[in-house]
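The following blocks contain the structures, represented as structure tokens.
Computed from the coordinates by the stated procedures, all read-outs in this text should not be read as laboratory data. These numbers come from a predicted model, not from an experiment. Cβ atoms are built from the backbone, for glycine too; each structure is taken alone.
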Structure I
């Protein structure tokens with residue numbers, strides 16, 4: 001959304017686009033970056049701390065997203081947090097071009113663990129053994145919502161945005177692994 005918001009940083013909104021009605025913008029949901037394991041957790045993995053140590057020792061195979069997708073970018077921040085050089089552990093990593101590919105590798109037990117979003121782990125019925133902190137990820141995984149200035153039906157867009165902020169919607173979002181953000185509901 002920042003790429004469409006004139007009030008965003010010029011490094012993000014590089015084209016100076018002005019489509020977001022700022023009066024309507026709200027941080028709606030949060031997702032978590034998680035460490036998921038295959039059924040039965042054959043390696044007994046319990047935490048990011050443990051994975052960092054096992055990676056440095058070369059004792060696990062970890063699935064991560066490519067660096068050009070958000071989950072991969074969060075993973076690289078986690079590596080930085082633990083002082084892990086991606087190139088040094090490259091033989092112990094598998095990559096996915098999106099979070100679904102990483103999730104599939106974990107679900108199919110092709111790897112010992114994977115770094116994915118909590119909602120993807122929930123959908124795939126994977127076991128989450130740890131959640132990354134804000135410090136590890138360099139911030140939170142937040143999903144904003146807003147009405148666009150160019151909306152063909154601005155009143156309907158407002159109504160929908162208001163609906164997304166109801167307790168009913170919060171319950172639906174929570175039921176699939178999202179955390180509704182306080183103040184948005």
Structure II
């Protein structure tokens with residue numbers, strides 16, 4: 001086994017030993033964040049997004065409204081999880097989308113794998129203990145990969161946030177997100 005191969009195995013093993021709360025990601029503004037470290041006992045909401053996914057664009061308005069409605073109640077992050085998204089492209093996407101929460105770069109897909117996100121746009125709501133409370137669609141605007149309704153008729157994510165904040169059990173079933181597959185997930 002070459003030195004680089006041994007080093008890669010060591011680094012992967014070391015990363016798996018690190019508590020999830022220690023994961024640090026850099027935002028597009030250069031600040032660093034520990035997104036899984038609960039702040040002030042708050043839960044966290046993650047929107048996995050990509051500028052390459054046209055489905056993401058269809059949900060921008062709702063993601064922005066959820067951010068405005070719940071920013072004081074839960075920590076909110078937009079996660080650029082495509083390894084091909086550069087910082088400049090992420091800045092452009094965030095600017096055009098007018099995201100008001102931190103946009104974190106996860107090119108190594110550490111957070112993406114940790115939270116088991118597989119599509120964009122996908123929402124993951126994590127309770128204050130770090131446990132995944134909800135993972136799935138934002139609403140039912142898309143009923144299938146190419147089956148878009150005129151308007152959403154459910155508010156899956158909003159309902160999940162409401163029951164989490166009320167201390168109630170996670171909603172079941174949790175409908176999967178519809179959108180673009182996150183590339184290069186390992």
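Give the label, chosen from I, II, of the structure having the highest value of Cα Rg over 2.2 N^0.38 Å.
Of structures I, II, the maximum of Cα Rg over 2.2 N^0.38 Å occurs in I.
For relative contact order in percent (Cα under 8 Å, 6 or more apart), the calculated result is 22, so let me know which of I, II that is.
Source structure: II.
Given a computed value of 3.6 for distance in nm of label points 7 Å out along Cα→Cβ at positions 30 and 134, which structure among I, II does it belong to?
Matching structure: II.
Work out the source of 14.2 here, i.e. which of I, II gives that when mean count of other Cβ atoms within 10 Å over residues 158-165 is computed.
I
So FRET efficiency 1/(1 + (r/R0)^6) of positions 118 and 150 (r between Cβ atoms, R0 = 25 Å, to 0.05), computed for just one structure, reads 0.15; which one of I, II is that?
Of the structures listed, the value fits I.
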